[in-house]
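Engineer: Multiple structures follow.
Just so it is clear, none of the values below were taken in a lab; they were calculated from the coordinates. The shown structure was predicted, so the numbers you read here are calculated from the model rather than taken from an experiment. Cβ atoms are built from the backbone, for glycine too; each structure is taken alone.
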Structure I
Amino acid sequence: MTAIPRVAPGRPREFDPDDAVRDALEVFRRLGYHGASMVDLLEGTRLSRGSLYKAFPDKRALFFAAFDLYAREALERLGEKLSAGSAREGLRTALLHYAHVSAQGCYQKGCLISTATGELLPDDAEARARVETYYSRMIALFADAIMRAQAEGSVDRSRDPQALARYLQTLVQGMRFVAKTGADERTLREIVATAMNAL
């Protein structure tokens, strides 16, 4: 008689939701929103079906929890980079960071901002609100650094900080996509140098 293999039990209900969300985030990064099935998420989070559904009513709720975690940590990293040295140096450091992680393929694994934008927008109002909030906060961080650089005299004070910040936000998104087509870090660093000269 063939033995029936035992399936490892999922985590107990007393799991840390943040750990489950972080695990789910990696599943969504790898497979996308539509591509990730509940079976994939159960395997990725190591939760039992009952535990998962008690904490998150459906895949959509789990995705938005992962999105919020991803967005919060991304904005925290940006704030830290922008605070490095002088304001202008912080801007350069932040842009070079994006150039590096883009060239290293970190975003090829999947960016949840891009996933939400590509798979859920423009029809999903809740996803659109989250993406718009993320980008507005990113732009605000850039604008604040630009205004500090203007106060230091390293950026032309006649330039509109909001317009420059939107330009940098668009530049960051562009570097992510061109890196997927094969642009190397040297090319992306040249793009950053051009952007800094434009400030």
Structure II
Amino acid sequence: MAPYTEKSGTADRGRPREFDPAVAIEAAAKVFWKQGYHATSIDDLCEATGLLRGSLYSAFGDKKGMLLAAIDRYAEKNLARFAESLSSAEPSREGLRSALLYYTRSATVLAGRHGCLVTNTALELLPNDPEVAERVERIFRQMAGLLSAAVIRGQSAGIFSAKLDERSVGNLLLCVIEGLRVLGKVKTYSEKELGAVVEVVMVALS
């Protein structure tokens, strides 16, 4: 028997309608990512998730609640991938370089020029939305912390200059990543051009 969805109408009478929140959040995140928060309607979210309005409001409160859940899920997945990409057993220039080059490809090819959900939301809603601001600031602090830790490991291994302040470099690299994400939305910037930015950064860390 096919799994029940809200719009299928195949559940037994009186049986609670169930859905997988993680699946619904993933679907909603894709809509917010492509359209932005203000351009996304409740009907768009219902269509994408397969939920009826009542179930959507019951699970997430409102459209803002679904956006916050989408940001949390997006950050959880992407921060884990980011941490893994930076945590090689042997620190190397190539490890950090590869982690940064991922964003040149992601910005221009993998994301279809749509950018990053967190970055897009920050540009659209900050600084006037405290709930979104708190999440974005936390995500950025975590990213900068991971980058600073990678720099410290590189300094200990003699790969990066010991004169560099790891916290400042972490913030610099975060600025580079977010800049790559924004520039990647502009079609005139190619993956190769953004990759050249990464090469300049790597020289600066020597």
Structure III
Amino acid sequence: MAALTKGCRLGILGGTFDPIHHGHLVAAQEAWWQLGLEQVLFVPAGAPPHKRGRPISPARHRLRMVELAIADKPQFTVSQIDLNRDGPSYTLDTLRLLRAELGPEPVLYFIEGADSLAEILAWHEPLRILELCELAVVRRPGVEIDLGMLERELPGLTAKVHWVDMPWLEISSSDVRARVRQGRPISYLVPASVEAYVRQEGLYR
């Protein structure tokens, strides 16, 4: 990661990335551009708590696909901080570890979809999350959020929300995996380097 200047804005995009696709990359790019972020840090999840019991690809594959996808983008970087620890990958723990690693200087912007914000009350200790970061929320068509209700439950949330607009790309990792299993093409859904890696490693078959 490049040296971070005092008061810089750093985006954090967590996810399973199984595989990373263009929807992830466009969201990161738009947050970086619209919010004036210095960098966006991709953080592959080690053990995502919302996917317990579901098979996910080994961490080394998911990490490598992220590395390949962002190789030519100097504003993007990747962290193994969630992969190098035990236990469920709660957002709060990830942010605490990043703050300990990066120090107090950067302002952290946690990038998430509007659908995730709508479910923030179900997150692990959401009030503590708001103490550690700003929320870069990517708008989703058809997702309505009762900010008034969320503000009552989580005082101070509204001031932490920064909206990000992006072209609507109906791409999901689960669909990409299904396409591979079915022998259907995934070109233009994922970067060419990721497509080649999936084929080379025989993933999702």
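Engineer: Consider the structures I, II, III: one of them gives -23500 for helix-only ellipticity at 222 nm (-39500 (n - 2.57) for each DSSP H run of 4 or more, over all residues; to 500) as calculated from the coordinates. Say which. Don't skip to the answer; put the middle values down first.
Structural biologist: On the way: I: -23500; II: -21500; III: -11000.
For helix-only ellipticity at 222 nm (-39500 (n - 2.57) for each DSSP H run of 4 or more, over all residues; to 500), the value -23500 is produced by structure I.
Engineer: Comparing I, II, III, where is distance in nm of label points 7 Å out along Cα→Cβ at positions 42 and 82 highest? Kindly include the intermediate steps, with their values, before the conclusion.
Structural biologist: Working: I: 4.3; II: 3.3; III: 1.3.
Structure I comes out on top.
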